[in-house]
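The following blocks contain the structures, represented as structure tokens.
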Structure I
Amino acid sequence: MDACSLSSFVSHWFAATKESKSPLTGPVFDSAVLFPPAESHEYTRNPKYPTVHVPLKNFVTKRFVFSSVAINKLKHQVERTRLVKKLTRVEVVTSLIWKCGTMALAGDCKASSVAFHVVNFRKKMVPLLQDHQFGNLFQMASAVASYDQTADIASLVTKLRGSFGKIVSEYLKSLTGQNGFEIARGNFKEIRKFMIDEGVGVVLRFSSLCRYAVNEADFGWGKPVWLSMANLGDENCIVFMDSRKDDGIEAWVVMNEVNMQKFEKNYELQAFAGYSNQPTRPSCHL
């Protein structure tokens, strides 16, 4: 399941636990009808698609907290630099981390970088799909920037918004067609393409769990004081969650130890984010 499906499951769980009098809608399990799957054995057992073995590494996960005040300050800074309106907090925080992450990972090679971001397409379909539509209903938006372009957060916001804009109803309609599986599969293969075939220096992967019902999961003991992520095992992976104190964002960032030291010392990152001094290490990488 994707984050939206998980949120739907949890919201129904705590509604049932509290014996909610409101009628429960969903989950809806016809995603395979909308998006016909291919025969899985063609891809899992075919020697053309060998299993990729990722070497174990000692990664560090740290939590960077962006308050609503800091996010609004960052929005104002971007809007003043470029005529970009109605910025979202995810857009500006992603772009800041993209810039600072590129500086930490690229070093002196001045390499270009790409930011991949998970996009939930339920509300982009025509007709719209319900939030309770169960499955992995997302695609990856990819935004590419040269090293020089990563110096300007406003430029990165524009590129990021443009990548989101490519996942529109016409494209999504193609996912429901005869070649939908291959089209969806090609979207996920873009990460490998950028990392290997095109030799892009920096690849960062973003996902957001903001605004989902997991943050309101009241099983009868009150809403959670704080939620956290567990087992973030992918290098250069960033996950956003809502901050409980205000309308801020917690960014959980995974990097190797050397790059994390460079990243957290970035003066621009420090200007907008506080962070936990207690790094966690995903157990699967120890």
Structure II
Amino acid sequence: MDPISSLVILAGGTSSRMKREALNQEGLSSEQIKQANELSKGLIGVGQNGRPMLDYVLFNAKKAGYTKIYLVIGENGKKFREFYDADHKGIFHGLQILFATQYVPEGRVKPFGTADALLQAVEQYPELNTERYSVCNSDNLYSIKAFEALRNISAPNAFIAYDRDAMQFSEERIARFALAKLDDKGHLLDIIEKPVANEVDAYKDENGKLRVSMNIFTFDGPKMYPFLKNCPVHPERNEKELPTALLNMLQEHPLTVIGIPFSEHVPDLTAKDDIIEMKKYLETHYPVLDWD
């Protein structure tokens, strides 16, 4: 199969955890707190000259070879357009930027989840339903190698199956991650949301690793669309979620999703406490962004 050119970035969420009070506000400026309370996480100015987190996701995506970005934003997402399409030409450092809007259904006060975000994007840009495309979050800094792996995978569907032990998060935070159950050839069999502690070892892969998803996928557009369209609402979170749609697709098309094993940390902006750490990480690992 040809390498993938299209990447859908989900940036329309309400960032409710980011808006909670920080456990430790030491080192956070009043401007950073204001941004965290008011902006989407991908727009928080953690980079050079106050540039947004999303710059770095886009930078790594471009270096991996993606050329077309579908940015899913909320109904009040004009700030994204100011940062990434100020001249109304739809080009940002050589990347074609297309905006999809995740509208909030009548009767709800917040968006309907990640599966709904992707559904609205592929319905606004139907060409995505005729090709393979990749999907990721706007607030996780996935590596160039991870993007390259998903862009060049020959399997119809795939996700990066991260080694849980390589994640540099607190044990409490890591314990909340859903586990991916793979067969001995790397095919996804199941996603276990809340694994019981004494049963965790049963989900280790053939290398003895526990694998987690950080919401970065490649999908076969034609196969995935009906399962996005008919995704049920999660009974606890009251949202339509990508893992649910993926597992439903898997039931009808077994052994079509490959977990690509990776062992590396994924810097993340979930809460205010992550802002300082992200700034330090970017200063160390991305002192200059050479887009050419």
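Looking across I, II, the calculation of percent of Cα pairs over 30 Å apart that yields 36 traces back to I. If helix-only ellipticity at 222 nm (-39500 (n - 2.57) for each DSSP H run of 4 or more, over all residues; to 500) comes out at -8500 when worked out from the coordinates, which of I, II was used? Only structure II yields this read-out.
Each of I, II could give distance in nm of label points 7 Å out along Cα→Cβ at positions 69 and 149, but the derived value 2.2 comes from II.
With relative contact order in percent (Cα under 8 Å, 6 or more apart) derived from the coordinates and found to be 25, which of I, II does the value describe? Going through each structure in turn, the value belongs to II.
Among the shown structures I, II, from which was the value 1.4 of distance in nm of label points 7 Å out along Cα→Cβ at positions 165 and 205 calculated? Computed on structure II.
If mean count of other Cβ atoms within 10 Å over residues 117-124 computes to 22.0, which of I, II did it come from? That value comes from structure II.
With FRET efficiency 1/(1 + (r/R0)^6) of positions 221 and 253 (r between Cβ atoms, R0 = 25 Å, to 0.05) computed over the structures I, II, the top value is the one for II, the highest of the group.
Suppose you compute Rg and Dmax of the Cα atoms in Å, for residues 101-244 alone for every structure in I, II: which one lands on 16.0, 47? Only structure II yields this read-out.
State the single structure among I, II that was used to calculate Rg/Rh (Cα atoms, Kirkwood Rh), for residues 61-108 alone, giving 1.06. Comparing all candidates, it corresponds to II.
Coordinate-derived values only; no laboratory data. On a predicted model such as this, the values are computed, not experimentally measured, just so you know. Cβ atoms are built from the backbone, for glycine too; each structure is taken alone.
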